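Multiple structures are listed underneath, in structure tokens.
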Structure I
Amino acid sequence: MCGRKTLTRDIQSIIQELAINEWVDPDNYSLSYNIAPTQRSPILIFENSQRVVKQMQWGLIPKWSKDQTIGSKLINARSESLKNKPSFKNLLEKNRCIVITDGYYEWRSSGEEKHPYYFHHPQNRLLLMAGLWSYWTPSEKSKILNYTVITTQAKKDLAHIHDRMPVILDPCSIMTWIDIESHCFNDTIDILRTYPHPLIVHPVSQRVNSTRNNSSDCIKSIHDISTLDLF
């Protein structure tokens with residue numbers, strides 16, 4: 001699963017790299033080294049033939065839900081079963097999105113302990129995760145935009161850390177995913193696969209376990225004897 005991620009870039013560099021046409025409410029954006037479920041982060045959608053970024057809450061809340069706490073259980077969606085899950089299947093044609101990140105964390109189990117690792121692009125480019133978004137209306141005056149990250153099988157060289165990973169799209173594939181007017185869900189099946197390119201991964205400290213910690217220390221590599229056998 002993917003349960004923590006980062007976005008440490010400034011708005012202008014993100015806009016430039018993704019050719020974004022509009023960023024809604026940019027004043028509410030702040031970079032983060034430790035984005036957790038229920039927190040808000042930038043999501044890219046294709047709206048009125050433009051690339052638009054909106055802040056959304058991590059954790060899908062189905063429109064029919066009476067309680068938004070269900071979102072904490074729907075932070076990920078398995079690519080293999082999207083069509084079979086009521087919470088996801090109705091979003092496949094009209095509510096596809098890109099979750100903008102520049103890295104993510106996974107935890108490797110070792111006995112009763114779990115050790116966090118940080119994954120990022122070799123050239124520190126953005127990692128563009130396939131997602132689904134929706135909105136939940138608890139009252140007539142409010143609307144909560146929310147999303148989930150789609151996952152797939154981990155790359156063979158990363159599976160010793162965790163057996164799942166986010167679906168990460170190449171920049172050339174993002175329009176196939178988010179341009180819902182030009183591409184139906186069946187057109188996207190081939191891009192919902194394990195990321196074929198290298199990722200950099202290194203162990204990090206337990207600081208990331210707490211959402212109260214949100215600094216560059218979270219992504220700093222640590223080296224200890226217990227992790228040397230992994231590489």
Structure II
Amino acid sequence: MDSSSNGKGRRSVLMRVLCKRIIGIVFVIVATPLWALYRLQALVLGQSQAISAWSQLLALLPGLFGVYLRRAFYGCAMQDVGQDAVVSFGVLFSHSATSIGRSAYIGPYCVIGDAEIGDDCLIGSQVSIMNGSRQHGIERLDIPVREQPGEWPRIRIGRDTWIGDRAIVMADIGKHCVVGAGSVVTKHVEDYAIVVGNPARVIGSRRRPETTSNDSGE
């Protein structure tokens with residue numbers, strides 16, 4: 001009886017996986033004409049302008065239809081989008097070089113700059129991932145701030161990191177980290193750290209004391 005139940009369970013899982021793959025292929029076909037239009041727009045306006053415009057449009061699509069279509073489109077238009085990644089309603093992107101890892105989740109109304117988001121990351125709603133804290137110079141008074149040159153570093157977020165709602169990220173975050181809701185990350189966060197506050201400060205670690213540094217398999 002147990003073996004029969006286990007067999008049915010495995011078949012059920014396989015069927016769900018197969019259905020998801022078929023649906024994914026269908027949405028890639030649907031997204032292909034949109035990607036072609038995006039490429040034409042990128043040739044005229046540049047990739048940053050084009051990806052911003054299309055993310056504003058796709059952000060408005062609700063439910064699973066929107067999730068699947070966004071995954072298919074961004075999988076073609078951006079550097080990399082991993083299997084089973086979820087980009088929720090209202091999410092805006094400003095760089096086509098952004099990459100999203102496998103099974104990563106980006107919550108509603110996030111704003112994502114040039115970023116590398118690792119596998120299994122969990123990003124809450126209304127999170128902003130900015131490209132550093134020096135995007136505009138402020139030294140000169142004879143030139144408007146918006147016209148002064150700045151620095152735009154690529155932001156990297158390690159795998160299995162959880163970023164709470166309304167956090168602002170301006171620096172790299174390691175793997176297996178937790179960033180509290182509303183925190184402002186202004187400097188690099190080491191692996192396994194738990195940080196909160198403005199500016200974000202370390203209050204703990206997810207690493208157990210007996211864990212060694214030999215974690216290459218994680």
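All of the numbers you see were taken from the coordinates with simple rules; none came from a lab. Please read all numbers here as calculations on a predicted model, not as lab measurements. Cβ atoms are built from the backbone, for glycine too; each structure is taken alone.
Key figures
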read-out: Given 0.96 for Rg/Rh (Cα atoms, Kirkwood Rh), for residues 51-106 alone, calculated: source structure among I, II; value: I
read-out: Structure (I, II) behind the derived value -1500 of helix-only ellipticity at 222 nm (-39500 (n - 2.57) for each DSSP H run of 4 or more, over all residues; to 500); value: I
read-out: P(r) over Cα pairs in 10 Å bins from 0, in percent from the coordinates reads 8, 29, 29, 22, 9, 2, 1, 0, 0; which among I, II; value: II
read-out: Per relative contact order in percent (Cα under 8 Å, 6 or more apart), the highest-valued of structures I, II; value: I
read-out: Rg and Dmax of the Cα atoms in Å, for residues 19-58 alone from the coordinates reads 12.1, 38; which among I, II; value: II
read-out: Parent structure of the calculated result 14.9, given that mean count of other Cβ atoms within 10 Å over residues 67-74 is the read-out and I, II the choices; value: I
